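As structure tokens, here come the structures.
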Structure I
């Protein structure tokens, strides 16, 4: 037997207690900061809602519900009908979503699936820079350049719901494109390779494999775009005409002046006395906006969760 086999093993593994301890402390600090950030976000949102409730709740007690649900907004005569403002906000938001979602998804698919790398490196930063343009600048451009074109096309005036929808769609596009493209990029390459190996065309792979796999990210992108459209103020103030009336139903409604809830708050908050009925009604509009946004986000969460459960049940 060789001396090497008879030699006792004298080495020992190095002590590793200190590095894990340091890692544990760092992980504990990071987890604590993340937890505090999450709690602070919930607390801030709760405080905002409580403030809106404190200032806006008197409106529901001082103004009859039939007045709030009427079709006339004329605060000078104590007419606080919210229906025209709600219809105007819905018209502008629906028009913006109808324009921005197909265009944004198509652009994201092109960037993620078809565009060469050099083109993607140029277009992606340019699209993200578009989000930095102030809304007041876009509203001014819509008022000066876009409104005359719409009026020249046959509309009675260029300041319409359609003008606001185009401006809001342009403002929502960078968010929808960027988040959707990132969601498509996160889909594993093996999904595409497997579909192509089974004989699917590139378009069939995108439609049947890539887009369903990125559905949650796409829904988040659309919801953020909808939130941007609902909450925008200055741009729609400039280009929608600020007429608090209910337009005629049909496609012609998009080519009539409207007034949104956010524009009403911005235009009239500086002119009312604190504590007045008008003041409380403006905060009540803020409560309605908050509830609409909460409802949209809840539906998106339920849609994503339901889709994930259905996919999980099929596996």
Structure II
């Protein structure tokens, strides 16, 4: 097995600029995207698409409160199928792509054709309470996919659905031939209501002139470096920073709760037909196996609870 390079820890920095009229967030995500690639065995095109979605989710989640999470669900009709990425306020990020072993022909310029792989469809963004279901009512917003390149789609969502003028840049660089993520990161710049036209014009120029995210990340840029490139000579000050990592909320205990929710009759049917239960987490590809004895224990507990 090829040894993975020792990447620096992933980080996210949130800042404000231009007398608090501009909000900016930047992140490096190489480690977490490589971990997603490893867990799902994804090919290059699928890895880049998923990596962009994971990074975008982390950037959007930077404004969440402690118990909240954001989920990006891309329903594309392209060959890689749907993409789901989730991030929480603590810096945990997870996600998956429906068809990870998918590649498409390169674009005429020799780059990966993420737009063709994703295809036409819709982008959904869900904001809700922590990882446990039902903590609070979810806010859901949806827009059509405008390019399938993901950064442009999320920018359109923020500007259209959440009414926040935004610019987002996402990039994942794949090393030649070996399926290793060489660099990944992104930034999000948002214009707040107090920004004047002069500030907006300066930002448009500096963002357009900024180097590609993959180029900055490959050169070892930190989130602070990325912010400087995105803002140019605008003064800015950091507000917060956090570590980012691929983190899944699944567990054996959660798996048992999911089975118990099916009810004793359904668990009994699984026991008779299969003799055991095997569940795979879509987000991290972890497999949980429950033996026949485990199922009988759950059935007995559910039956006793229903009788009491």
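Derivation of every value follows stated rules applied to the coordinates shown; laboratory data play no part. Just so it is clear, the model here is predicted, and its values are computed rather than measured. Cβ atoms are built from the backbone, for glycine too; each structure is taken alone.
See the values below:
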quantity: Of the structures I, II, the one that 2.0 was derived from, the read-out being distance in nm of label points 7 Å out along Cα→Cβ at positions 155 and 211; calculated: II
quantity: With relative contact order in percent (Cα under 8 Å, 6 or more apart) derived as 25, matching label from I, II; calculated: I
quantity: Given 27.1, 110 for Rg and Dmax of the Cα atoms in Å, calculated: source structure among I, II; calculated: I
quantity: Top of I, II by mean projected area of the Cα convex hull in nm², for residues 91-186 alone, largest first; calculated: II
quantity: Structure from which -11000 was derived, helix-only ellipticity at 222 nm (-39500 (n - 2.57) for each DSSP H run of 4 or more, over all residues; to 500), options I, II; calculated: II
quantity: Ranking I, II by Kirkwood radius over Cα pairs in Å, for residues 203-266 alone, the structure that comes out highest; calculated: II
quantity: Which entry (I, II) yields the derived value 15.6 for mean count of other Cβ atoms within 10 Å over residues 51-58; calculated: I
quantity: Structure from which 113 was derived, volume of the Cα convex hull per residue in Å³, for residues 27-194 alone, options I, II; calculated: II
